[in-house]
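**Q** Scrolling down, you'll hit the structures one after another.
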Structure I
């Protein structure tokens, strides 16, 4: 049965992916977005329009008598005009995660969860299955570069089979809705919730898994949970896991490793991407895809936008865009970059006042531990996403503590003011990495750095 869906916040990475798949399956799909009204990230909306998704101002005009479902993310506040209109018309309002769970639970669902790596793993899994001819439907929280072009976002692909591979989010607790056939838990680290709360959620997720549960044997917090599944497969770097990587060779922005007799080459750096690839290999094996086929697919996997994404290189200086937004991710990214450069110049934009207060101590420790004496760290003020927030913390508080830890750390309130400081400072062999979540303008910020450096080196 075909329905009409209206997405409130359709430009979001998690919302747009579902909207595109539903449209390609023949449903009527419309949406509204604050960024569309403000003409921010127009390329996103151009791509959605090209797929046949109607866009409206976020003033209630997109919701009508003929709309069956209004889809909202956990970020939408209930006083939104679209929601007010839906309520007045007595329309059914559903959360994005509930809709996605319905899509997954009625099919051969493969769900990837975990505090870190889930976007890359779910993208790898989708691409490997697609490459092997299994024609999965793919719904992920990032743009897969293999599928991205002028008209396609790359965060969704509609397949012909009953396999659906998705990224399952734990940040709003919705991971417990999924009942997949195969699930992956990449790891658990303090992010949106405490370790204790996260562990309970992932335990429920594991119990809801019908066939195969794939878990990271390197994660101490996962070891503490007694998973009672009938079929558990473990993967790891240095352990007696079922799937173990050996002979790991790190090169600048590529890694080679061996599992059993098969050699894998991935065009991504760092131990954490080896771990991500192992998770994808475990899923592929459980679907009987040959190791040779998986190795070929992984060698062709171009990665995900804003995940260790090289935006440009000027005069031997690389500029990298990354979504890293929690202490563990920041550490993994900076360590991976060190395989390919002399010095790291990091720009970190903390996301949200609440998360920054929640992880303040861990952020400070992470930067003190991962930065070398010659590395530099710049922080603009915390990114404010709207809504109610306790603004009792500033990036300056983190920077002061990191400085006391003996590191070269600078607070620069306005982000654009960092650009001339970086371009004056950068030398051949440096890597500039920009990190932060959910702010689509960070990629444009990276492009500005590249543009300014080109201009700077010519003067």
Structure II
């Protein structure tokens, strides 16, 4: 297939960084810091690029470096050469009529690190010598030693000091505001109201995990957010809330996922979400449609899978319509939701609220009409607002017929899609939407005032 190319010359001696390696006792240790060319490439998404190089200005042939399936544009590619080559010329070819653009080449730090295999290393940097905070760049599960790491995000001309530590020796205990959901199976879905996307009922086995007892409040969000924005994180929309003790709302799926990573790093945990299969670059910015195999499922905070969410919401009792076990009805005394009436009575027979419309306690003033976290009684697992208040993001891509093919152990949803799962209903949702088996969905960039989230943490 015919390709189109663009080339740029790079002289490796043209730029310099002020670098210093802070060596740790025993393992791991930074053996050397060099420089690696970082190519910035713009390309049509969904096509394949071939990145090539030559060592002279009038080449007789180009040597392939890598083929890249473009999932976002622009993207970075590092030519990791140890030791560095004296000079190289680059071009990028597209297997497409569209021409990719090699827009920039810069030199970024290349660390060579020796470490015990099978442990996790955290690579950190600081901008000056002294008793200053170190910023985590990434966590690496060591599969060979020595290995190379490129600091893609290092700004031009910056002075950076590096260190690498075995991390963490022991994960901190789960916070007290989380509940442990023990490993085991449950019945997912129900046939109470013949919702097709909640059928067939099927047995699912889920590993043990912790889950936030309440939806993430503005107070908790701000504690993590303030740390995150000074440690390399970027949030496109952030979050809003009625008050510090109310759940956050208007949060996109992407920002919720990044916040989970920041919460992990702030507490000294290995983050869960990464930007590629290599799991070397922590997801800290942008709107990236993460893939299941980019996730360290047994690491830090993350969004619950749909199966984890439903198991937690059921509170240990299968088959019920709502998160509580003593009745299959809902009322404003149980949850913050919209009681839809037709005529002089609720439309749904299982809605027994004595008041119609929005919750009368919280509907004064402007929308959204959220309620304080933990205002209503908890379910059997000690979890609040699993019905109503705000919708909660889950990991999974939406598929209306997924239950017919879902695996029986720790299902992760379909590999791709256009919508992510939302669960639990909200202050603006009627009784049907608050059912435990109800499956909502939204585009991951959605930021409505009825959408929030809660996070989970693997047990070990």
Structure III
């Protein structure tokens, strides 16, 4: 069975960079009829916050990305202890006593000498006596001893991929305080949960080579990996410094529709056109991992807003009925009101402004040169009550004959006086709904 996972750390809010692997793993699992696991990587007790766990769930629920299994790494520490002991026993996990300052100095020396800043495995050269002496006033961190060979795998997006582990530092798996880092815990979880496929950012490519070796050292079968390109802005610069302003929470607060965001993110970086999808089933049916390339994926807030507008223009009344009722729109006219305004809004947050127009709470705009004309029109409209679908045409025809106005000069002053706007839906259809 295909089983994928999304493994966020609860140290902050989810942003569009997090959403990409979450969505692609969800789509891949659903397309294959498999399962999607939500795993909270909360081994960093100091930085992990329960409020962030709740926010992660809330964001995924808002997007409709349900999970089949929920796990927390903080509840699996015994499993990681056992794995660490297994690696120690096989000689693949070894203690190191260098401080962060000492390691930084070594890296600077290596760079100055024109060498890559790779850990020199000095800890493996220590005698038992030297190790015991260091242990008197230092706690070790623990590194995984890599086989210094080239690791090759067939990547689901990049094709055949390889990393020379001889040019990579032995990764730290356990910190000085005994806390576990991502690398070991992730491998243990993928083995135990039967994760078959992992789709993640290309910044994990080197880490994948390391994890494949840990899979082998623990006797587990490595998952299949696919590495998607990273997001950039419209100028091609990294989004990493702007992701705080692109949290899913802030995007939701902007009035972006879940399916607009999903439709946009599901095609970003692929060869398929970005088009609005009406349902999650449509997203799943159109998903093809082979369509994704290695070129950076350009994220444009303007393109997202435009897609959101297209989705709103076709959004059925049933989806907004409760929202309109809460905004004070009478049930008797709510459906025709929605069908009128939906093509004139970019997000649902615009509804209250249109409800104000409906109730006559908007500010009427009358230019000085149109004051007499608008006064005449007001009298004609009041005399024509109750307003029907024919009222607008009949009254404006009379005004045209009486004033000699036509075109924009005939219609625009009336629209501005009734709605306070220069744009909007067909006034013939809107007029019968206005409560004067």
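No lab work stands behind these numbers, since they all come straight from the coordinates. Given the structure is predicted, the values throughout are model-derived calculations rather than measurements. Cβ atoms are built from the backbone, for glycine too; each structure is taken alone.
**Q** Of structures I, II, III, which gives 12.8 when Kirkwood radius over Cα pairs in Å, for residues 335-390 alone is computed from the coordinates? Each step should come with its number before you reach the end.
**A** Working: I: 12.8; II: 12.4; III: 13.6.
The value was obtained from structure I.
**Q** One of I, II, III was used to compute helix-only ellipticity at 222 nm (-39500 (n - 2.57) for each DSSP H run of 4 or more, over all residues; to 500), and the answer was -2500. Which one was it?
**A** Details: I: -10500; II: -2500; III: -13000.
The read-out comes from structure II.
**Q** Between structures I, II, III, where is distance in nm of label points 7 Å out along Cα→Cβ at positions 127 and 255 highest?
**A** Numbers: I: 1.4; II: 2.5; III: 7.6.
Going through I, II, III one by one, distance in nm of label points 7 Å out along Cα→Cβ at positions 127 and 255 peaks for structure III.
**Q** Given 0.00 as the derived value for FRET efficiency 1/(1 + (r/R0)^6) of positions 183 and 383 (r between Cβ atoms, R0 = 25 Å, to 0.05), which of the supplied structures I, II, III does it correspond to?
**A** Going label by label, the one that fits is III.
**Q** If you don't mind, there's one more thing I want to ask. Taking distance in nm of label points 7 Å out along Cα→Cβ at positions 295 and 343 from the coordinates of each of I, II, III, which one would give 3.4?
**A** On the way: I: 4.1; II: 4.6; III: 3.4.
Working through the options, I get structure III.
**Q** For structures I, II, III, calculate Cα Rg over 2.2 N^0.38 Å and state which one comes out highest. Spell out each step's value before the answer.
**A** Working: I: 0.96; II: 1.11; III: 1.38.
Sorting by Cα Rg over 2.2 N^0.38 Å in descending order puts III first.
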